Structure I
Amino acid sequence: MADRVNRVLVVTAHPDDVDFGCGATVATWTDAEVDVSYCVVTDGDSGGFDRVVPRSEIAGIRQDEQRKAAAALGVTDVEFLGYPDGRLMLSHELRRDITRSIRRVRPDLLVIHSPQRDLRSLYGSHPDHLAAGEAAMCAVYPDARNPFAHPELLAEEGLDAHTVDQVWIVSPNDRADHYVDVTDTFGRKLTALWAHASQTAHMADLEDRMRGWLETQAKAAGLPEGRLAEGFLVLDTR
């Protein structure tokens, strides 16, 4: 991995999505001196359980939490697009904004949500995730690599076309075809998740839940008992 990939961009719908979905994998990349950047599409203002803190303050709180979580995994480049949480839809504007992020970061590899609804997983098919995943795929092809798509990005911002070589879709189910052994970075994944206090402070079983989830994926990967893994569907998008 480290021999072939220098830059990774993770595009997620909400603050904390990257940490739940692939935080331990991110830590393995940064440990290997791969540059990792985040593009978080929504402001996260519909998340959490606090009825005391004004909703107008939640977006800022969640951005701060995401920056702290990113730092725990060795990531410093975190971009927030600021779309309203819970109202994300595929649009030309969203495609353009993700294209901008791709052209700015110029990643070899993009990590995204699945753009397809999983009828066996209600929680894995959040509408914001589906919209962000589909918009990211549209940004990979054809938008980011086409110099005539979103021409203002080149004319006004100097962001030239860029082709992403690989897309990894976060796939914590039996549709994954590639697994990363994250046993050694699991603790940092937990640290990142705990940084999202507005979302996880009430989860007394967070560690057990995450460990069980990653044990299931390690078993699917054929790893020895006691190992942990995060799974992905890998696409060649050159």
Structure II
Amino acid sequence: MYRRALVLALAALTLSSSGLASAAAPSPLTAALADASRPATDVARDGARHPVEMLSFAGVKPGDRVADFMMGSGYFTRILAAAVGPKGQVYGYQSAEFIAYRAAYATEQAAVAADYKNVTIIAAPLSATGLPEGLDLVLTVQNYHDLHLKPFPVDTAASVNRQVFKALKPGGIYLVVDHAAAAGAPLSVADSLHRIDMAIVKQEVEAAGFKLVSENKSLALAADDHSLNVFLPAIRGKTDQFILKFQKPK
């Protein structure tokens, strides 16, 4: 009787220890931050950018097919590539217009693709992005306001939103993160301050057929002066930002 009780107790302890080990295992997103391929300059930005909170909010998981729209240097592209894993796919898009303005964007795209086999780079005009269909997520961070820069046609944002809508599968997520302008600020601040009124983003994206399902305050900063250009050294990296989660109807 004593031996049987001891065996049962040891079995329960083993199961309990296994459960604790499983609970302690890092999430795919947390593990992605520890990926050795990430540049030190990217790692240094994690504290300000809150990538785990943001991408958890987006619902990123292993096996997803996602697009990092206007990927810049590839900060989020790299995290996404590690998070979706070998069965997932990441499309790192950069506009041909931006590459023409700054050739280093193409070099940065190539560097990310060299480090991650599940990354496909796309360099195409905003008028014809070439995003594949059936995506789980399209993410754009601090770039939506750029669709309203003076050099671009006035319907650029509307065109891009329609293309994103077409690229996503039913139920797919469009996550828009950007620098907040003052409520009621005109679209001209997109060019002068590199900010945009969140209400304008909501209106434009919903006009393309999306439904706003949630907002996230991880990057909110009430102390930010919304009248300042986001590239001023005193506030760069310390701006009030909104995170909007839209969904393509199922």
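Laboratory data are not the source of any read-out in this text; all were calculated from the coordinates shown. If you're wondering where the values come from, they're calculated on a predicted model, not measured in any experiment. Cβ atoms are built from the backbone, for glycine too; each structure is taken alone.
To test your reading of the models, identify which of I, II gives 20.9, 83 for Rg and Dmax of the Cα atoms in Å when calculated.
II
Suppose distance in nm of label points 7 Å out along Cα→Cβ at positions 162 and 186 works out to 3.4; of I, II, which structure was it derived from?
Clearly, the read-out refers to I.
The value 16 for relative contact order in percent (Cα under 8 Å, 6 or more apart) was derived from one model only; which of I, II is it?
The value was obtained from structure II.
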